[in-house]
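Quick heads-up: structures coming right below.
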Structure I
Amino acid sequence: MQYKKLKLSIGLLLVVLFQTYAQERANTLSLSQQYINAFKEKAPLVLVDIKTTQLATRHYKGKGTPLVLIHGTLDDHHSLITLAALLAQKTTKPIILFDLRGHSSSVLTNQQPGSIVQDAQDVVKLIKKLGYKSAHIVGHSYGANIAIKLTNTHPAMVANLFLYEPPVFGLLINKPQYQQGVTKATQTIAQAKNSLEKGAIEDGVKLFIENIAFGAGSWHHIMDKRGRSAMTSNYLTFLDQLKDQQRFRLNIAQLNQHKGKIILLHGRQSLPLFKASIHEIRQVLNHEQLLLIEGAGHEGIFTQANQVASRIAKSLQ
């Protein structure tokens, strides 16, 4: 009898704990949505003409050097809007959020393949167009690679650099311990490219997302309907990016000349190649800081946005 009462009590306690957790999570999500709505209201999406193209941009006004957030491949600015909205609650700095050239609401003004050099130049032009001389740059995935290229080519434009898992896979190519993973990734990207070129858009994008970016099952368990729609819509620009041989091969050693902070962020549960990339970057840099995002993988910049925002805001103090 006592055992049954104890079992019942434990069961009731677990129910209460679960309900409390669910309510707290709902409250957190609700609060985040309030912040997002406030951010959107103060920073409506507009096209900014940088002469070579027009970039769909949200410009949240503030004081001092702005934060520029650069999203990853296939996606658009919505993947970082929760982070931007939370940063707006934690800092008074301006925040600039935009769609890369050829992504979603931004305009692709020519039919030439896109390049990481072009993307970096677009960021420079956008910063200047909005009236700033420099910015703190936050990049996620391919957006982090753009941030590295930007820092190397226009060092005076970058105050501090925040890199969430840049896929600098060029550092891994000639190292035997990574050969199996690099070979598999190369084959997967080729398969994804082949699917996209044949018109199997969702199959190709899903193959890339689940095997290169976020892991098995992530297409439905991590990506929401908005994200899946954006990624399938942006596949042509992704195909252009795959023609750019510089996108994974960046001069990391040159970052040692950068005078500002270099903050590397990565998720504890990220896929092996991203962990390897972070490890090899740290072997080259001599003044970086590593920030681990708990409970996250490559998607942590948007699933654990509050944790990331707090780390960034603290680093800017």
Structure II
Amino acid sequence: MSAPAASFPLIAIEIGGSKLQLALGDASGFIAQRVRFEVNRKAGAEGILQQIDVGLKSLLEHSKPVAVGVGYGGPVNWRTGQIVCSHHIEGWDGFQLADWIMGRTGLPTYVENDANAAALGEARFGAGRGLDPVLWMNAGSGVGGGLVVGGHLYHGAPPGEMELGHLRLDRSGTLTEDLCSGWSVDRLVREEIAKNTDGVLARVVGQAGWVSGEARALTPALAGGDPAASRILDELASSMAYALSHAVHLLHPEVIVLGGGVALLGEALRGRMAAALPPLLMEAFRPGPPLRLAELMEDAVLAGSFAVAAQRL
């Protein structure tokens, strides 16, 4: 993004299970300076806090921001800035993150769940700009969501959030997250490889230097015309569309934005979802809102955290 003509400086922080980002920017979403760390899960919350300390000192060395916005990868109390817990890293339960950052910076600090921050970022500066309401669906290691109405995040009554990952897909209790998260797609690929050890997916994953994350094999397998990869993607798109059909019936967003690691499957996934969604909607609502891929990529949480800080300041 190009630099704005004039705006007060802000700090944004993204705390994830594998990466940590801090940035200096402003309410336009412009990023002037970025500091990035890889998270050492074994070091727990204390290790991440030490990294944040280093990043804050770097950003504050030559700037005078007026507030801090944080997108945290887990449930939070957005009113108080307290972390509820982490599903990935030990040591966060009940931690007063906003107070801790304020103690180091002297700046008002506002904490949101990272899916909410990303939703606001995409609504204000990305694929949802100019549209209202904007529904964000994040499919990565887990499945999350966010709803932006009138340019502001919708939280609902506490402790409610837009938990798309916990929508039930059947009466037995199957969750969206059970079928649509990155690890669930990894499992589908592994199951296919076990059935067909000579197939395209098996050859892709079996390449020298391949690392974990079998879902990534779908893109090259699809490019090679692999029918097994196509079946897995059809199944994934069907489950995601089924979950979103409930959200459309209740919330009527003007657009749905898809993000997260699973959305990196790109148009192959988006197109299948766009085709699967309309038949699941009541006739009066068809064809339903357009589905768009996220535009901001790894900047979504940071951009949204700038917006959170500016709005709540």
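Descriptive notes on the structure:
- Looking across I, II, the calculation of semi-axes √(5λ) of the Cα gyration tensor in Å that yields 32, 25, 21 traces back to I.
- Read-out helix-only ellipticity at 222 nm (-39500 (n - 2.57) for each DSSP H run of 4 or more, over all residues; to 500), computed value -15500, structure in I, II: I
Since every read-out is calculated from the coordinates, none of them should be taken as a lab result. On a predicted model such as this, the values are computed, not experimentally measured, just so you know.
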